[in-house]
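Enquirer: Have a look at these structures, which come just after this line.
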Structure 1
Amino acid sequence: MAAFRQNIISLYIIKVSKWFSLIMPIIVLFYEENRLGLHEIFLLKSVYSVVLVSLDIPTGYLADSWGRKNCLLAGCLVAFGGYLCYSFSYTFAAFFLAEILLGIGQSLISGADSALLYDTMQEYKREGEYLKYEGKVTMVGNFSEAFAGIFGGLLATSSLRLPFYCQAGIAFLGIPAALCLREFYVKRHIENPLRNIWAIIRYSLGTNPKLRYDILFSGIIGTATLTMAWFVQPVFIHIGMPTAWFGVAWTVLNLTVGIAALYSDALSAKIGENRTYAFILVFIVGGYLSVAYSLNYFSLLLLFVFYIIRGFATPLLKGYINRQTFSEMRATVLSIRNFIIRLIFAVMAPFIGWLNDAFSLSFALQITALIIFLPGLLFLLLQWKKA
């Protein structure tokens with residue numbers, strides 16, 4: 001059981017190193033200080049997503065063939081380099097490079113962490129507790145991001161660059177934590193990796209229709225929550241929130257996600273899987289529309305509700321996918337989900353940023369709601385048909 005606790009604690013620390021984000025509450029202000037518009041900001045985030053789109057499935061497969069621990073260690077090292085690059089950069093081109101490094105680091109970690117968690121639970125015959133622990137890991141991440149918001153906001157009152165220096169130090173913590181992980185999954189030598197990756201993609205998105213629609217629906221909802229995270233600060237700026245409050249508001253929102261994640265399994269057990277999907281879609285789309293038509297301080301309450309649903313959605317949708325996959329392909333399948341999220345975001349983000357700059361924040365939010373709702377409803381109906 002010592003190895004069980006060691007893995008859980010190490011995964012918590014890696015989650016903290018990723019999510020104790022001192023820079024997120026003030027990053028839009030930082031970009032604006034360096035003379036970037038929202039279109040350029042969304043373009044940077046799109047670059048990050050393109051890197052993830054390009055690497056998510058290969059690195060997920062790498063975690064299945066090279067090892068979850070090796071991928072997590074490599075990801076922590078590269079992410080540390082990305083934050084160092086940001087700390088000492090002042091131009092769009094340098095920020096572009098930093099986003100590439102952060103994207104590579106995230107792609108190496110993405111999927112491998114959840115797969116190693118599930119492997120650990122399986123090793124100790126505790127698969128039934130996976131959703132609870134996935135919720136706890138999600139909670140740790142969002143609590144970290146929440147409390148980091150307070151410190152990030154306070155550091156920013158001294159300098160908008162100071163949070164980046166400290167962020168590099170936080171990212172470094174993931175490296176020794178990854179070294180302490182114990183691998184339970186027995187890696188296999190594959191003669192033809194590309195053929196095997198294609199076989200997993202074909203199984204996930206073709207052969208198994210229930211898994212296919214779970215992945216696609218989860219991808220749509222993941223895109224929606226990711227995009228809203230980048231709308232939050234423009235909303236704060238639009239309503240005239242003082243800079244000192246950015247960190248506090250960010251903290252409250254992310255504490256909300258963490259607390260809701262703890263009760264995600266209870267929600268699914270109470271209302272059932274199919275109703276849970278519908279519940280998530282209605283409230284996610286409704287959140288976008290309600291914020292779009294209430295761009296004042298009341299929108300903070302609406303964002304609070306949106307983040308509650310986000311807290312329910314993340315562990316639930318990943319848990320539903322994990323339940324339908326085999327150990328030898330688990331990280332790859334989770335990476336396919338992340339691939340879809342980042343692909344949609346990479347295509348959508350520059351367009352949404354342009355809508356904001358050319359028209360208004362409200363209009364950009366409304367169009368995003370429409371983009372999320374139509375495919376989300378389609379995949380929901382297809383899920384129900386297959387179920």
Structure 2
Amino acid sequence: MNIIIFTDTYPPEINGVATSTNNLYNILRANGHNAYVVCTNPFSKNLQFCDNILRIPGIELKKLYSYRLSGIYNSRAMRILKDLKPDLIHVNTDAGIGIFGRVVARKLHKPLVYTYHTMYEDYTYYVTRSNGMIDRVAKSFVRKFSKALANNTTEFISPSDKTKDVIRNYGYDSYINVVPTGIDFSKYNKDYIKTEKIDSLRKMYDLDNCFVILSLGRVAKEKSIDICIKGFKKFIEHYKGKAKMLVVGGGPNLSDLQTLVKNISLSNDVIFTGPISQEEVPYFYHLANVFVSASVTETQGLTFMEAMASKIFVLARFDENLANVIIDNQTGFYFENENDFSQKLDKIIELDDENKQRIIQNSSELVQNYSLEQFYKNIMEVYKRALRKYW
């Protein structure tokens with residue numbers, strides 16, 4: 001099949017949607033399909049088409065994660081896409097590139113598959129800068145807009161049951177395909193990790209003989225990293241060993257967290273690495289003993305699965321979307337607040353070798369349900385249903 005994937009973010013950008021769409025592209029190509037990606041262009045103000053990636057220029061919105069917003073139509077891009085003779089359009093975003101994908105599907109009379117990746121209600125704050133009436137109006141608009149997009153779709157995909165329930169509450173009553181994003185777990189396998197690179201990072205961040213706690217991902221308010229930092233403060237007040245926390249990634253909340261760390265006297269214990277490359281991500285998991293997150297805004301939680309595939313412990317604030325991935329005391333651990341965070345870290349450290357291996361083994365086996373191979377099988381079933389509607 002000839003499949004065109006539309007997304008507003010794509011590697012080298014690092015976030016869940018970029019990873020998801022890149023994995024989709026790779027697995028489709030690996031199985032013999034002609035897959036193409038249409039995305040925004042962070043490198044140039046010109047349209048570029050190279051190696052099956054069509055990059056369209058857009059405006060950078062610095063106050064919104066430096067998100068790039070493209071126009072909803074590009075005539076030159078349209079000519080290129082028409083010549084590709086697509087069988088199916090798969091849209092993974094909404095405004096800008098997403099609307100263009102819908103225009104392409106309509107003009108070329110092709111089925112449109114739509115994956116709802118982002119819980120936009122959790123992000124209205126960045127536009128309204130308010131928690132009052134204006135923000136409530138914005139959230140109401142998001143609900144209506146999301147429902148409208150879902151209704152104008154051949155097949156709708158939710159990456160988790162949590163997101164499915166949200167869309168149902170918006171009033172969408174057609175069939176919803178729940179297809180968790182597939183992950184290329186091979187890159188997190190210890191056999192592919194270069195020891196010298198690990199040693200270099202340990203020296204760079206002074207992590208020798210340290211118990212390392214890792215937060216990895218976009219550094220933003222909705223990720224609630226401050227809860228983990230405050231919990232870490234309580235932990236090291238009584239922990240007798242050497243411990244450090246790595247906050248890996250960039251984002252709009254970085255300076256606020258750096259100020260928090262300074263104010264609570266953790267400057268020597270919490271390390272902010274800033275943004276890293278996609279290739280470096282697996283190495284930071286292998287530097288750590290525990291991956292932690294207090295976010296309850298994820299649609300699936302790819303970083304949790306990446307950590308589990310890297311065979312480190314996961315400590316997360318409970319979120320419905322994680323219920324099938326993290327089973328407390330079986331594949332990972334949940335915490336409720338800052339005090340509980342500290343207590344759960346104590347529990348992890350005190351585990352005997354047998355229980356450590358049991359949890360690591362359980363989590364490694366569970367994440368195989370989210371392999372790229374299983375993802376491919378699931379996504380092809382959706383594509384076939386969409387194509388049948390256009391026979």
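Values quoted throughout were computed directly from the atomic coordinates according to the rules given, and no laboratory measurement underlies them. On a predicted model such as this, the values are computed, not experimentally measured, just so you know. Cβ atoms are built from the backbone, for glycine too; each structure is taken alone.
Enquirer: Comparing structures 1, 2 by FRET efficiency 1/(1 + (r/R0)^6) of positions 92 and 276 (r between Cβ atoms, R0 = 25 Å, to 0.05), which one has the largest value?
Expert: 2
Enquirer: Related question: If Rg and Dmax of the Cα atoms in Å, for residues 20-83 alone computes to 13.1, 40, which of 1, 2 did it come from?
Expert: This figure was derived from 2.
Enquirer: Name the one structure among 1, 2 that Cα extents along the principal axes in Å of 53, 46, 36 was derived from.
Expert: 1
Enquirer: Could you figure out which one of 1, 2 the value 0.45 for FRET efficiency 1/(1 + (r/R0)^6) of positions 76 and 196 (r between Cβ atoms, R0 = 25 Å, to 0.05) was computed from?
Expert: 1
Enquirer: If mean count of other Cβ atoms within 10 Å over residues 100-107 is calculated from each of 1, 2, which structure is the one that comes out at 19.4?
Expert: 2
Enquirer: Something else about it: When relative contact order in percent (Cα under 8 Å, 6 or more apart) is calculated, the result is 30; to which of the structures 1, 2 does this value belong?
Expert: The correct label is 1.
Enquirer: Now, a different point. As an exercise: helix-only ellipticity at 222 nm (-39500 (n - 2.57) for each DSSP H run of 4 or more, over all residues; to 500), calculated from one structure in 1, 2, equals -12500. Which structure is it?
Expert: Answer by label: 2.
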